[in-house]
1. Supply the structure label, taken from P, Q, R, corresponding to helix-only ellipticity at 222 nm (-39500 (n - 2.57) for each DSSP H run of 4 or more, over all residues; to 500) with the calculated value -11500.
2. Given a computed value of 32, 55, 13 for P(r) over Cα pairs in 20 Å bins from 0, in percent, which structure among P, Q, R does it belong to?
Structure P
Amino acid sequence: MARFLVIQTAFLGDAVLTLPLVGRLRMAFPEAEIHWVIRKGIEELFEAHPWNFKLWLWDKSWRGWWQLYRTLGSETWDAVLVVQRFFRMGLLGLSLPARVRITYDKNPLSVFYTHRIPHTFGAGIHEVSRVLSLLRPLGVSLDMPSPPWLFPPDSTMLNETYIIVSPTSRWQTKEAPFEYWANFLKTVPSSVKVYLTGLEQDRARLDSLIAYHPRVENLAGLLSLRELSSLVKGARQVYAVDSALTHIASALGVPTTTVFCSTVPEFGFGPLSPNSHIVQAEEELPCRPCGIHGKSACPKGHFRCGRELPTLLFAGA
């Protein structure tokens, strides 16, 4: 029986965008064992997945790395695929007994791998396509599987029409000013329920938006990842910034409007669902993008990428 190990321990959104690779492996090798190393804390979203893979968790410490090495190194792998460009996971993939080792050419240890796949960033190539390119040495289809890639239970809110608004990010320059979202909420018909989502630390800030629509409920910090994905599954539309919620919506095939401020869609992290849209400053700004992930504050001090966004209107439900 073939045995494959996929290593992707980055953020939640990165893990969601790795699901198509896991799905293609499962389709190509229905009897194979597929193992997947992910970051500890996000496993709930992927547990009991019908594609039948085993999860291994990394706590971001060297001690946790050593434990993974000792456990996974007791087996021989037909292929190890490191879906990252960073040293520690590159070292793990290199250290395990494997017939084939595949990673990106930008991983600092890729020279020692059997296959080095070009990693092109910022050329409009979607991250899912970059991830799927790692399957080329295995002769597996690189076509993006149709969603869903996540399979949460149905939402309990299916008896109502609702949208999700998720305007926060761990990086401040990915966020449009809340005034922008307040003006958007004024365009949403009162017949449509609005759920605000975010992290627990976003809850107080999101409360400030409740006054701008008669049927807003702030769920920030109240949902597990599985509950959040169920909520997304039942939504008519998701409105979000460049964040994991966009990718969860893509995995579920839910139409999404993604607002880009300091980052750009050309990085390859835009929405994939049909009838999705991208909103960004119409004027080309020489300082944009200012980084891959965004920053804690605008380096120029003016934040034009967030303050010069075109008006966001409700698209219907």
Structure Q
Amino acid sequence: MDMPASSPGSLRDVWSPPLPEADGFTHAMLETPGLRTHVAVIGAGEPVILLHGFPMHWWQWRVIAPAIAAQGFRVICPDLRGSGWTEAADPRFGPESQLDDLVAVLDALGVERAFFLCHDMGAISGMQLSYRHPERVRAMVQLAVPPGFMTFTPKVMPAFAHMPALLTHRRGRSLRFLFGPRYTARPMADEVIDAYLRVHERPEVERAVTALYRGMVVPVSMRLMGGVYRRMRLHPPTLCVFGHQDGPFAEPIARRISRHHAGHADRFALAFIDDAAHFLTDDAPDEVVRLALEWFARAA
């Protein structure tokens, strides 16, 4: 890996726009065919892969990754295709583009098998990995995304309310609405939102919004609703976590759509966090850490 200096001062000379500050991480650009993936790493030990949601990047894990690393893990936070500081030769997306990228990154890092903690868009790729390459997954924790074998109900449709705006996104249009009260249990500070969205100064990240949703998110959502994954077996131990204030996936709905898990998964559980909505990692990072570490320990 090409490893630039990681002190706050030197980062401003290497990365454009500058990386948000977070203590303890090293940063690298990892070369795989057609992709240069920015990876933030902290700690040493068994690997844990953290996959961010949209429109976020590695910095989503600024509190969670150090807490997990402190328990003896090497925590690896890649910026997924179309996000953060990762650079793709081809701007197009397919339903499994990020999955293929993830496998290539694991191979390049020499990670044969790992624990995974994934949110939102990252949980889609994590779920796909669990089905296609279960041997790579020691245990999976999905945040704010239902299991692949979910039983569809119209009650989950509000979870897709943001999609029309993203499918028709135009450069310069603000994405701040994604951090509004529909998706967060408490207001997110302006400086935090700015740290997530500043990277959209990069034209390829801004252009990727519609490509991501048209090429990956919509097709995978159709697979979920069409029952594609219900015809497959989920082997890795999987925990799905939702916030009690995440309306489309509030506890009664989440339990209903997952109620047939014994017929579709080897080991599956649900967990719910008080005072949290869709952005669990900002609403309740300590509880996310606790649930993830407990699930990893049970699966070890």
Structure R
Amino acid sequence: MKTFTMPGTEITAPAVVLGLMRIVEKTDDEIRALVSAARDAGIDFFDHADLYGPPYHGCERRFAEALQLTPSEREAVTIQSKCGIRQPGPYFDFSYEHIIESVNASLEALGTDYLDILLLHRPDALMEPDEVARAFDELHHAGKVKNFGVSNHTPNQIELLKRSVKQPLVANQIQLSVTHSPVIASAIASNMLDLDQSIDRDNGIVDYCRLNDITIQAWSPFQARFFDGPFLGNEKYAELNAVIDKLAWKYEVPVEAIATAWITRHPAQMQVVLGTTTPARVEAAAKGADIHLSRAEWYEMFRAAGHTVP
């Protein structure tokens, strides 16, 4: 598994992360098998959120109950969680009180003294940066959170936070797949008046993160659109699947690996966040981190996914 030192941290991070939003109803044995497959594939980085359940903190609790990590085992892995989405609603809450309350509940559910990374889950329009900074300072000084980041944030939202927050914001988790890639596609079609793809919906977030040493984490890497089902094996994406099948045959890997490789090939050094609960799919997808697609292959997939290369 390809790894890198995550900028702004002391974490040696794998290119692929295991997301655990769907384990609340899994048995202990099923969770252990999933995590074991990830570890065998070189994945020691686990992504949670307070929201994942239901109930709140449900997946965090099941993870802890199933694994019963010893102190040395806990130190050997990276645990990341998120806060800020509240139900019923939903609505977003970056208040000092909610951030502190959520982190304390995550630590209790996970059976750990600290989070390696805490992300703010989705932008809160009512955010007061000084409140966030106060919460981050308290959590950091208490040793409860080592590093901080965001999810689904634009450059200006991050800049607004940085006016108050002292700690580096080390990650931004955004939706990204070869079929759902406006963060990449708009820049490729820049200045093309009659092409909808040229509209910048994300304010240049990829370049911004590269310039500011923020690691992009790609969630839903196999999702066709916004919760529109996977593109792998989807007849709506027949041309793309034909290209993926061809590359899978060439590199002698499963198709999931090629979908992963398209993201990890990008020089921004992104992480792919897997959401599957099937150990075999984790193993298959993880193989993509070690495949270096050629430029021609990367752009062939991009075009076959329906994007324009002017």
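Each reported figure results from applying straightforward, stated rules to the coordinates on display, with no laboratory input. These numbers come from a predicted model, not from an experiment.
1. R
2. P
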